[in-house]
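Where a number appears in this text, it was derived from the coordinates with a stated rule and is not lab data. Predicted model, so just to flag it, every value in this text is computed and none were measured. Cβ atoms are built from the backbone, for glycine too; each structure is taken alone.
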Structure 1
Amino acid sequence: MSGYVPVAIFAALIVGFGVVSLAIAWLLRPSRPDIVKLMNYECGAEPIGPAWVRFPVGFYLVALVFIVFDALAVFLVPWLLVLKPLGLPAFWGMAGFVGIIALGWLYAYREGVLEWK
């Protein structure tokens, strides 16, 4: 039980520092509401229409396919660097992994995710 006392003290100090920092910032901030400070600042144009619009799902699907191939690259390159000492079992393990990635690509291809509309 005594091993957790330093952790609890450290956690209390972290939370206390965060709360005290936010309280001091809130007390010392300037409070000058101004119409200029409340205006749009990103592009200077007044917004037209609602902010909540439907976003095409194709962007998300392409991002998911990118993540699949990014995972392939992250695991394949280090594996290639140490392939010889690992032997044939490592080769078949990576072949299975690449096969699973290929199934993901095949599924995305059949669903039409890779076709930009």
Structure 2
Amino acid sequence: MPRFLIDEDLPHILASLLGGGGHPSEHVRDLKLRGSPDNRIYEAAQQRGAVLVSGDTDFGNLLRFPLGTHPGIVVVRFPSVMRTRELAMEIARTLLSLDDQSFGGNLIILEPGRIRIRRSA
């Protein structure tokens, strides 16, 4: 059962929704990491063995964050016009629908109605 670290650009309630689905989850804000650089957020996820969930497309850079070197990275690409709760519920529903093997070392791109997974070797 993967645990999640939610980046500051995603709704705080997402951590609660994932936690309610049985996945231990923390939000960057609760860890006093708000405004931290990407590498610090990535390190925090690594230290916790957590899948990093972010709207920051920089985390999709496979040179900086190579496949197979982390518990998983999820990059969320949803329209900014969505309401906060609606966005959080859609992300949680999608993540909770994936099996555990979908995450380990992989890059997952979530878009409305679409999931792309770049798998580690």
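Identify which of structures 1, 2 gives the largest calculated value of FRET efficiency 1/(1 + (r/R0)^6) of positions 40 and 72 (r between Cβ atoms, R0 = 35 Å, to 0.05).
On the way: 1: 0.25; 2: 1.00.
Result for FRET efficiency 1/(1 + (r/R0)^6) of positions 40 and 72 (r between Cβ atoms, R0 = 35 Å, to 0.05) over 1, 2: largest is 2.
Of the structures labelled 1, 2, which one yields -8500 when helix-only ellipticity at 222 nm (-39500 (n - 2.57) for each DSSP H run of 4 or more, over all residues; to 500) is computed from its coordinates?
Matching structure: 2.
Given a computed value of 21.6 for mean count of other Cβ atoms within 10 Å over residues 48-55, which structure among 1, 2 does it belong to?
2
Hey, log10 I(q)/I(0) by the Debye sum over Cα atoms at q = 0.11, 0.14, 0.18 Å⁻¹ derived from one of 1, 2 reads -0.30, -0.50, -0.87; which structure?
So the calculation was done on 2.
Computing mean count of other Cβ atoms within 10 Å over residues 8-15 for each of 1, 2, which one ends up highest?
2
By the measure distance in nm of label points 7 Å out along Cα→Cβ at positions 16 and 104, tell me the structure among 1, 2 with the highest figure.
Working: 1: 4.6; 2: 3.3.
Looking at the calculated values, the largest one is 1.
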